[in-house]
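In the part that follows, the structures are each spelled out as structure tokens.
Quick note: the coordinates plus some simple rules give every number you see, no bench work behind them. Since the model is a prediction, treat every value here as computed from it, not as a measurement.
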Structure 1
Amino acid sequence: MPVRVTLGGDAPAPLEFDPDAHRYSAGGVAVPGVTTILEPYSGLQWVDPSVLAAAAELGSHVHKACELHDEERLDWASLDPVLEPYVRGWTTFLEDTGAVVIHSERKVFSRRHGYAGTLDRIVAWGRTNRQVDIKTGTAMPKTVGPQTAAYSEAWHEETGKRLRDRYCVRLKPDGTYTIKKLEDPRDWQVFKAALTLHRWQHG
């Protein structure tokens, strides 16, 4: 069943998300997702489908485990040993930076531009709120910059607030992490170009 997402402001139609199909809609009209829009530029089309499916499943499970941790609902005793080092990496990142999770797996919707997505984390870090995107792959994908820029713009449209910085945190199977600040000024323009091509292709 679709998950109804409550949005702030004067939303004429609430955003809905079908987790089984991973599809967004509003008022019965399909809304393209950020990752779908950027998928043609991810380079993943050259990866063996079985390898890609396994990596996607791992990433999904890691995201869920980290979400449960952030909500203080994670049962460490029953956590799959394969997932544990990734979650340990996430907890280490939070400890090292002092970041506090404010929003976890937050759905965002840009009515102005016509797209939606799921923002991984908004954290209170230092004296400001920042966006953090979690990855579990062997490298940080090139599309993570435009991806997070799209989330930030949708967040600003919904709340009227700007997120100061965007970061990608890559969780590694040895329990460590790497972090990269995403500050390419072209990121938002690249996403808008991808959105234009998506609309052109899909009519």
Structure 2
Amino acid sequence: MFITFEGPEGSGKSTQIARARHYLAGKGLIVLRTREPGGTPIADQIRTVLLDADNHEMTAAAELFLYFSSRAQHVAAKIKPALDRGEIVLCDRFADSTWAYQGYARGLGVELVEQLNEMATGGLQPDLTLLYDLPVEVGLARARKRAEQLAADQREDRFEREELDFHRKLREGFLLLAERHPQRFRIIDATGDEEEVWRLTQEVLDTEVIGRGL
């Protein structure tokens, strides 16, 4: 089973995916946790380029193709082999993020993103997507506070520095995706504290994963 965790900046999805991996492994399931961009040595090098705030002159097209380069390597070298072994794969961001960030918020075109994603993934789609939703201002405040606590060379905050209108468009894109694909999306209110959001996450996992007898 392939499960993705999506959401705007500061939604807390990375914290929740860590807890989800621990929870499912505790149930005796074989679980692989990974992330995008990144997940393999080659893809992690691309991640460094993509998220470095010093690369503010990167064009939208260059950004898009770097994401797909990372994803093509990630799917071929890590995600698909794990799924073929019968493991549960938890991925922190996947194709929906490219749709929302580059296709929708950047305005490059969602149809183009869908076509390129088909090539990069070989048609791989998540079985379940947890979308952590919260007001843009709340998420950005969290994300920027987190970045300030890191050393300058550890920050991956290029997107946090985008204008507020970009982030509003981004959230709109994620919610539009959830509306288009209700069969796999589960929207989780991410405005609460970590424990409250985990309670909502666990409910989804119990229903959609444990309840299926995986």
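Identify the structure, out of 1, 2, from whose coordinates helix-only ellipticity at 222 nm (-39500 (n - 2.57) for each DSSP H run of 4 or more, over all residues; to 500) was calculated to give -15500.
2
For structures 1, 2, calculate relative contact order in percent (Cα under 8 Å, 6 or more apart) and state which one comes out highest.
Comparing 1, 2, the top value of relative contact order in percent (Cα under 8 Å, 6 or more apart) belongs to 2.
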